[in-house]
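Below you'll find the structures, each written out as structure tokens.
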Structure P
Amino acid sequence: MRKLYLLLVSLVVFAAGTAQAETYNFTLAGASPGGLWTSLGVGVDGAVKAAYPGSNITYQTSGGGIANITLLEQQKVQMGLAHDAELKIAVDGVAPFNKPVKDVRMLANMYDWAPMFAIMTKAFADKYGIKTFGDIAVKKPPIRLVFNKRGNIAYNVGEQLLKAIDVSLDDIKKWGGQVTLAASSEQTDLMKDRRADLIINSLFVRHGSLLELEQAVDVVHLPLSQKVIDQVTKEAGIKPFIIPAGTYKLQPDPVPTVTLSAGVVVNAAMDEKTAYNLTKALVEHVDKIKEVHKSMQALTPQLMASHTVIPFHPGATRYYKEAGLLK
């Protein structure tokens, strides 16, 4: 009996040790070096390490969310970051995708506070009587518009915003204006140098570049109408957003707009146990993600379990239901 007892104890200890020794060595595809997604890579790695010591989630630079969806579809990486609007393009089979993507699943939403800004110099707005985004279509001014570069999802959503007020980039040129494509880091410099009248881009609220801009130039933030918000959120798979009153120097009222979200996605072929464990790690060690960047302080388990463009992986769904985060 003593030998049997010792054998049973040994088996229990062995089983516990095996469970504790579970590790994950995966690649997470992000975007270019630096920026928030690089920080998120650090946070995801930290959360998984905390839950499963010895694990390593390696951040891989890439062309961004659209490229990451392709990498996941081809199973060249195990994890990736992607915006909701990029996932909507993928599941709809819109260019650059040749057909609908059906095998990408969500693990955890990371943020939903990257609103689209329509920032105009006050001098231009006053000159042409522009108070809302929709006024651009009515006034048809010779506006110098700065857009993000093609391939960045903010370009796609910016076009959808203009389309919702029946304006195209070609219309801007017909009115005597011009369209400049520039990276986010270059856009505010163009406005500071008086070479741009309007910027349409997605940035975090109180992003440093916007605070610097309003110190150099008087700017106003154009609100979107409810009609535009409803149309674009439906088309792009994104959410409404309100920039709180007083966030910026010349912004006494709340500014209604739309926002991009981003999350950690995986291939549907990932086994359920792995997806469950990774989701559990991200949620139960959310502090590791929040500490990597000041803009991540609003991240909660509830937000992580909120997404509607693509399905959650069954393993993630099982964890969220057990945690009471999903019904």
Structure Q
Amino acid sequence: MTRRSALACLPGLIAAYAARAQQMGRGQGTPVGPPVKLDVAGGVIDVTFTSDQFDLPRQALLDWISTSARAVSAYFGHFPVTRARLEVQMGGRRGVSGGVTYGNGEASTRIRVAQHTTESDLHEDWMMTHEFVHYGFPNMTREHHWIEEGSATYIEPIARASIKAWPVERVWGDMVRDMPQGLPAANDQGLDHTHTWGRTYWGGALFCLLADVRIREKTQCRKGLIDAFRAINRAGGDVTWDWPIERAFDVGDRATGTKVFATLYGEMASKPMDVDLPDLWKQLGVERQGNQITFHADAPLAKVRAAISS
């Protein structure tokens, strides 16, 4: 099974994926020089480059990869797989333009970086972290693709904020801006049966946000989504294995001592569930006006919000 990152693409998930997979398919790149081994929090990433014509020095690219790996390791407690292969291709107009992660027996990723990419572009990039988050969760069938992409979408900025590589204000400001894309539209049939771009990426992210909030409410912030995902990964649930969604959610619920995953899945899998996002942001104490983000410490769920992004 393959996964891809393309939050900036237009809807048309399947067609876009097929074109990207063909373009970036296995065996397309010719490595320039031997692989570079990066040791990252209990894992190793073998990095190969298919070009030596980047404007940036190679060390800047390796630092970007290492920072992304460090963020994901902080979230999962260790790098989610013991060994991974990463191929960096040169392509695109600017910055990091896309990636594909494979999980057929090994963790491997291909990602494209434009020739004239700057260090500022790499600092703004989310895709490398998004791809590495995929390593920490098992492969799902197509109807459950939303939890794979949704969890990577939700966890990525939180993981980067945890190592101070991304401002906490941006984490919540971007959620307020983008999360409405995950709400059900007309004729929605639930996450398992509505395979639009918005429901796959942001619908899955909305599921993760709601699960995180509910877990923390029920445990007085002693547990959160992070504990569930760490437990799933430590039970062997990584990108190299196929699991049914029920198994993953059962492991996660047992780790938090709740039934949040099972309950929320029942609410969102086969029917649309309306979520009052403006009220949720108010409860969490997040206010966005333009690009200005204000946190309200006296909000009912302010401690939940702080715990999620701490």
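Tell me which structure, out of P, Q, gives 15.2 once mean count of other Cβ atoms within 10 Å over residues 186-193 is calculated. Working through the options, I get structure Q. Taking distance in nm of label points 7 Å out along Cα→Cβ at positions 58 and 258 as the criterion, the largest value within structures P, Q is that of Q. Where does the value 4.6 come from, among P, Q, when distance in nm of label points 7 Å out along Cα→Cβ at positions 130 and 266 is the thing being computed? Label of the originating structure: P. Using distance in nm of label points 7 Å out along Cα→Cβ at positions 234 and 282 as the calculated read-out, with 2.9 as its value, let me know the right label among P, Q. Of the options listed, only P reproduces it. Please state which of the structures P, Q yields 54, 40, 39 when Cα extents along the principal axes in Å is computed from it. Working through the options, I get structure Q. Looking across P, Q, the calculation of relative contact order in percent (Cα under 8 Å, 6 or more apart) that yields 17 traces back to Q.
Read-outs throughout are calculated quantities, based only on the coordinates presented, and are distinct from any laboratory measurement. Values in this document were obtained by computation on a predicted structure and should not be read as measured data. Cβ atoms are built from the backbone, for glycine too; each structure is taken alone.
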